[in-house]
Structure I
Amino acid sequence: MVITIDGPIASGKSTAARLLAQRIGFYHLSSGMLFRTLAYLLVKYAGYKEEKLSMPAQKDIEYYLNPARFICSFDDTGKLHVMFKEENIVPLLKQKQIDHYASLIATDAHVRQALLKLQHSLAQSNNLVVDGRDSGSIVFPNAAIKFFLTASIEVRALRWQQKHKKLGYDLSLQEAINQIESRDDRDKNRKISPLVIPNGAIVIDNSDYSIQETVDIMESFMHR
């Protein structure tokens, strides 16, 4: 069974997905983590510069996602482990720059197709709560339940600011707003899998809700 949670950046979808998965005994799959993983590998090992990331070579995508060296699995707590050459690289993916690189490769059709296949393979043998920007619209259009989380630009910018402060980066609120607006524009207007509200999705504006309250609301819909 697959449950999807889509929404714009800093809408709380990843945290909500993780908490919901814990509550109902599913695994949590963050599509953003997969994009960050591939971006990290292309920069770290293939020597990609920023300007090349929007058009990675097909052979490089295939090489770095080859199961001979790239493995995704879940541990007993439901957490995703991404192994490259037997090293768990998830702790290396939280850099601010990697997040930016991930948004660049996300515009490439070959990248999206490769990661779509990877997500489908993980769903074949696992119950998943999947979060992303096209999880319910493109990757799992027939998901059992679809959610779309959103919040005001000011609230999302404040969350973005607080997230980066924890990572050691200081952003003014205006800088955070600018970054959110830029990312929103790129996500909504890209030619491949733009951010949309999936057909049949339950829309939740959590501007005034805590993350726990948001998950409570989501869980309540599952019992209707």
Structure II
Amino acid sequence: MLVEDSPAYREVIAFGLSDEPDIEIAGQFSTADSALRSLQGKSATEMPDMILLDLNLPGSSGLEAIRPFMSIAPKTEIIVLTESNREADVLAAITSGAIGYLLKESSLDQITEGIRSVRAGGAPLDPSMARYLLAKVKPSESQNAEQDLLSQRELEILKLLASGMLQKQIAEKLKISPKTVDFHIGHIYKKLDVQNAPEAVARGFRTGLLPGQE
């Protein structure tokens, strides 16, 4: 489902995704309110797998709509696709439950890769988002206690996630299989007690696993 108030941008995204054989637009809406109404009364099998959600919408904002979307469609993943690069919006969207955060300046290929990444269990972040997480989250006094929490390989992968890399890119850089990357990321999430990559990166900065100078 695409929730975007700009008809021109909505048309561009819908047209681009229509060429992808594994992606189907389940619905297009200009407001979060109308999108939420469309989901009322639908069965779990009728819910969209994913929502591309703008933040700056008339009526209820995208941020305000994330939790209602999750309440109505708990298995639907939400990727924020917006012009906003404000730190507060990034953190609010992630903590509200968005699985990914992409800027509208992203290419269609990047958006498509982000969609497929989520379906494969990933959590796409715009490369600049790690900088915002670092700016808002300070290392805690428990830094030393956290240093041995992750293995060297897990820490290496966490740093690459923080740089904005997707799992496929990490596999290519480290010359390991995507399945091995998925295996390590699963361990990272479990050890850090998080649900997705944005939360893992935030926890990494907060605990000092990802030092501020990096």
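Each value in this text was obtained by applying a stated rule to the coordinates, not by laboratory testing. What you see is a predicted model, and the numbers here were worked out from it, not measured in a lab. Cβ atoms are built from the backbone, for glycine too; each structure is taken alone.
When mean count of other Cβ atoms within 10 Å over residues 57-64 is computed for each of I, II, the one that comes out at 17.6 is II.
A value of 13.2 was computed for mean count of other Cβ atoms within 10 Å over residues 81-88; which of I, II is the source structure?
Details: I: 13.2; II: 17.0.
It was calculated from structure I.
Taking mean count of other Cβ atoms within 10 Å over residues 97-104 as the criterion, the top-ranked structure out of I, II is II, with the highest value.
Work out the source of 16 here, i.e. which of I, II gives that when relative contact order in percent (Cα under 8 Å, 6 or more apart) is computed. Before the final figure, lay out the partial values.
Numbers: I: 34; II: 16.
Here the read-out was taken from II.
Computing FRET efficiency 1/(1 + (r/R0)^6) of positions 49 and 73 (r between Cβ atoms, R0 = 25 Å, to 0.05) for each of I, II, which one ends up highest? Let's see the in-between values first.
On the way: I: 0.20; II: 1.00.
Comparing I, II, the top value of FRET efficiency 1/(1 + (r/R0)^6) of positions 49 and 73 (r between Cβ atoms, R0 = 25 Å, to 0.05) belongs to II.
A value of 35, 31, 22 was derived for Cα extents along the principal axes in Å, for residues 17-112 alone; which structure in I, II was it taken from? For Cα extents along the principal axes in Å, for residues 17-112 alone, the value 35, 31, 22 is produced by structure II. Comparing distance in nm of label points 7 Å out along Cα→Cβ at positions 185 and 201 across structures I, II, the highest figure comes from I.
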